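Listed below are the structures to be examined.
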Structure 1
Amino acid sequence: MDRLIMDMYKHPEESKRCTFNNTLTGSTHRFESATYLGWFRCTSQKSNEPLGITSCTGESEITEFYFKRILG
């Protein structure tokens, strides 16, 4: 469902399902769902796969992310 970002801002109860809490551990970030605790943002080890969510951390999906600052 396509929505304008400001529509979500005006209705926080609707935006909670799209909200993730960022936990920094060492140099990696993990994003846990604010609505579904124990579920995390993940990506596949394969190229060009969409983001997803999983409750099975440390298995085949990647749930820990590194960010690199690129200065322009």
Structure 2
Amino acid sequence: MITVIYFWKVKPRFVPIAIFYMAIHRRAVRKFPGVKFAKLLGTGKGITFTPLDASALRWGILLTINQSDLN
């Protein structure tokens, strides 16, 4: 098993679509071949750990995958 984390940014005009996709694809991500654990992530600015620090422009995903399924 290997754990990977990906982060990406979206343009401000795509924030509503990003929020929608994060809501509807929560379970679908876990059905990818080899994925044993998946967590969709919102991110913050890193100043505090409060909702006021949240950034709608940066998103992430944490995955645990069978190493043989990475290719």
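What follows draws every value from the coordinates through simple rules; no lab data is involved. If you're wondering where the values come from, they're calculated on a predicted model, not measured in any experiment. Cβ atoms are built from the backbone, for glycine too; each structure is taken alone.
Comparing relative contact order in percent (Cα under 8 Å, 6 or more apart) across structures 1, 2, the highest value is found for 2.
Quick check on the output: 0.40 is FRET efficiency 1/(1 + (r/R0)^6) of positions 10 and 50 (r between Cβ atoms, R0 = 25 Å, to 0.05), derived from one of 1, 2. Which one produced it? Checking each candidate, the match is 1. For which of the structures 1, 2 does the calculation of P(r) over Cα pairs in 10 Å bins from 0, in percent return 19, 43, 30, 8, 0? Only structure 2 yields this read-out. Supply the structure label, taken from 1, 2, corresponding to helix-only ellipticity at 222 nm (-39500 (n - 2.57) for each DSSP H run of 4 or more, over all residues; to 500) with the calculated value -2500. Attributed to the structure labelled 1.
Suppose distance in nm of label points 7 Å out along Cα→Cβ at positions 18 and 42 works out to 1.1; of 1, 2, which structure was it derived from? Here the read-out was taken from 2.
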